[in-house]
Structures are given as C-alpha cells and as structure tokens.
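Rule-based calculations on the coordinates, nothing more; no lab input. What you see is a predicted model; the values in this text were computed from it and never measured. Cβ atoms are built from the backbone, for glycine too; each structure is taken alone.
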Structure P
C-alpha cells in the first residue's frame, strides 16, 4: 500500500502559502518534462484554481505555490497538461486550520 493513503494530511495555518515541489515519472520511470505539468487545487465549497510552475529546479522538478483562503480540507493534483503525450498525476490532501491567535492591532 502506498504511503499517501496512510500518512495524515499536512496541516497549515490559514493565510500561509503552500509550496509543492513535484517530479512526475512516466510508467517507464522516465522524468516528465516539468514545463508540461500543472497543479490543480480544490478547497471547501466552490474554491478551486490552477497554478503553473513558478520555477523549475534542476530540470526535473517543478515548484508550485497556492494560498488557501479558507479553513478546511484542501486537495491538490499535480498532472501533465493537455498536449503532453505522457499521462502522469499525483494527488495529496492538506488541512488548513483557522487562526487561533488574533493578529496584532
């Protein structure tokens, strides 16, 4: 069984930016070109969006970022985009916690 099904979701406080570093492999174990990858995210209610790589590291990894705007369970999927002949994807869940300490006045 894969670790992603047994590991608890990571927790973040509302307002923090989440950074995702992704490296996708095709079924033969070859690295998918990071310029053909995107991140799709979905939050509570009708919140959803798409992020493109903000940078590409070491020519194998794409780095994405998004900032959840409400507390609750968020899901994201890193996947190959439209014209890519290789289909690959990975999904994760994160838990966004409401702030318990009020900001300073």
Structure Q
C-alpha cells in the first residue's frame, strides 16, 4: 500500500505528464498510451497492423503520432443512442429507407 506522500507524488507526476501532453502536437508511444489508456504493447500491435495513424522518424526507428489525428481516431466509431436508433427505426417504418444521422 502506498503512503500518503507516495500517493500525492504519483498524482503530481500524472498531472505533470498530462500538462506536458496538452502542449505537445507530436506524441510518443508513451504519450498515446497515457492519452488513450491503452497499453504500449497494444499500441505497438495496432501500429504493426496499421490500425492507428502514425509517423516514423527519418531513420524509421521512432514512431510518432499526431495528437489531433489520435483524437479523431478515438472518436471515429460513434455508437448511436437508443433515442437515435428509435428515430431511425421510426423513419424506416414510415419511409422504407435507411438514413438519418450517423
């Protein structure tokens, strides 16, 4: 169990990391892990499978991510609310056509 001082220090470190992350445009693997809550190994797998937008350094050894692209990537698979699904179903019953908001 962590002492109160260790807990405070840990929270301060996390706050410092988040504050630095806000100012960055190009993110490292560690930054993306912190931002998304995904493990670094999972991000490595997604990079390898080209399932996440990324950039390589000129020598190809380092991997970087654009913060705006990562935020868009995180929000790309929106799930409709039950109200939106009910509205789409009602529209389909009335018009016989799929459509509506995505």
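Mean count of other Cβ atoms within 10 Å over residues 15-22 computed as 14.1: which structure among P, Q?
The read-out was computed on structure P.
Have a look at P, Q and say which one yields 3.7 for distance in nm of label points 7 Å out along Cα→Cβ at positions 23 and 79, as calculated.
Comparing all candidates, it corresponds to Q.
Once distance in nm of label points 7 Å out along Cα→Cβ at positions 31 and 47 is calculated for all of P, Q, which comes out largest?
P
Between structures P, Q, where is relative contact order in percent (Cα under 8 Å, 6 or more apart) highest?
Biggest value here belongs to P.
Work out the source of -18000 here, i.e. which of P, Q gives that when helix-only ellipticity at 222 nm (-39500 (n - 2.57) for each DSSP H run of 4 or more, over all residues; to 500) is computed.
Label of the originating structure: Q.
Can you spot which of P, Q the value 28, 15, 12 was calculated from, given it is semi-axes √(5λ) of the Cα gyration tensor in Å?
Traced to structure P.
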